[in-house]
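Here, each number is a calculation from the coordinates, and none is a lab measurement. This structure is a prediction, so every number in the text was calculated from the model and none was measured. Cβ atoms are built from the backbone, for glycine too; each structure is taken alone.
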Structure I
Amino acid sequence: MRKILISNDDGITSEGIARLAAAAVKYGEVWVVAPCRQYSAMSHAATFWDPIDVWPVDFPVDGVHAYATSGTPADCICIALNAVLPEKPDNVFCGINAGYNIASSIQYSATCGAAFEAANEGFHTIAFSEYHEGAHDVADNYLDQVISELIDCPLGVNEIWNVNFPGCSLEDCRGIKYDCIVSQEPFFSGGYNEIKKEGEKTTYMIDYRPVWKAAEGTDLRAVIDNYIAVGKVRNYS
């Protein structure tokens, strides 16, 4: 039987990882190893100098083996592959992330960081994301189709499939765009606002917003135009 490992960066209690696991059980035996808390924007951060706790948890999808960890998403992949799972998985899924992993945001994403860790270890990996303020209708309607099309679709060394579902309604979704390249245009604009000053210490708060502008053929352009963006991303050349 096919074995699938699932992780994320939103934490093991997020609804996105439960939805992904529910879709994945159709394809084989599912193991979930995910952070015990939110780890967004941690990229490929890993724990080297401190121990990592792992413990079983009740999971809302029947038949899924689920474990929480005190580590980062990349840690979850490493410890799952080398300590938790009794056998190596056939596939690794990451997500469904609350927020797009497209354009320059990919370099910050810990969902993609976990996916790249799995790819570095030689595993066929798919990362799934959706707009953080949108409905789930598009993802839930197309998730099975996307999994079935990509689960055995070849990848190069250190490559992942990166899937982003638009935040539009199902009626407004225009389908799937394949072979999307990563947008090279700036995705964020803004800076830091000063929110407090005490003596010589100044406190700032990040104030960055997405820039909804991108060239044709890119991942960002696809979701702007209400398409599901599917493309390959390589961790490094």
Structure II
Amino acid sequence: MIASAQTDVGKVRLENQDSFRTGEFPGGVFAVVCDGMGGAAGGSVASSVAAAVFAEEVERLCADGLPEGEAGDVMISAAAKANEVVYAKSQEDPALSGMGTTIVSAMITGGHLYIAHAGDSRAYLYSDGALKLLTKDHSVVQSLLDSGYITPEQAEHHVYKNLITRALGTEPEVPVDFNIYSIGEGEYVLLCTDGLTNYLKNAKIANIIKNNGIDGTAQILVRAANDNGGGDNVTAVVFGKQ
């Protein structure tokens, strides 16, 4: 797999509640990033379990390659299984009650890029020196933006910036958005938590990818976010076609 990935606790938090997984299947690659929430232990459990279960399901369902036309079914099924396991654990253990996690995932096979997500962790496509956002946050601030109540500038520092409206593990069933894009040579996918995007502007992220390609880029991005404040856990996965 052509990828770089890094997660870090940051400079303020005591525990890293982000998780990621990367993997391959015949003819393709995938990655998933999760940002947990809920209690002293809940967030890290939710994110690590969700990422692991999602990856296991993708590998199981794509053991012989991705069935044609079934990328959406595979990714939504894997996210649903992750939600089921995280929710069950939250119900079984009072210490984990209320835990949940964002999820953003990507699969690449041939010239196709498939994205599935819930929450405010994001997917971007890097192409020709620019970064294009592929996901829309499931958050209170995004809803306010969509309604025209606040401006993008106000959104950056809004008091409800960290409140998400959708997360795995908080309900028995959680909807997951799915979209299809094309991807070519020299184009890369970035999956990340808000610990990256809250501390680095898109132009800075794009410039880092432009100057470094894939190899080691996630580590550089995470270090730059920490150098710029590091107020949250930070995770980045950068990958491209095989």
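Have a look at I, II and say which one yields -10000 for helix-only ellipticity at 222 nm (-39500 (n - 2.57) for each DSSP H run of 4 or more, over all residues; to 500), as calculated. Matching structure: II. From which structure (I, II) was Cα Rg over 2.2 N^0.38 Å calculated, if the value obtained is 0.95? For Cα Rg over 2.2 N^0.38 Å, the value 0.95 is produced by structure II. I have 28 for relative contact order in percent (Cα under 8 Å, 6 or more apart), calculated from one of the structures I, II. Which structure is it? Answer by label: II.
Can you tell which of I, II yields 3.2 when distance in nm of label points 7 Å out along Cα→Cβ at positions 60 and 220 is derived from it? Label of the originating structure: I. With mean count of other Cβ atoms within 10 Å over residues 108-115 derived from the coordinates and found to be 18.8, which of I, II does the value describe? Source structure for this number: II.
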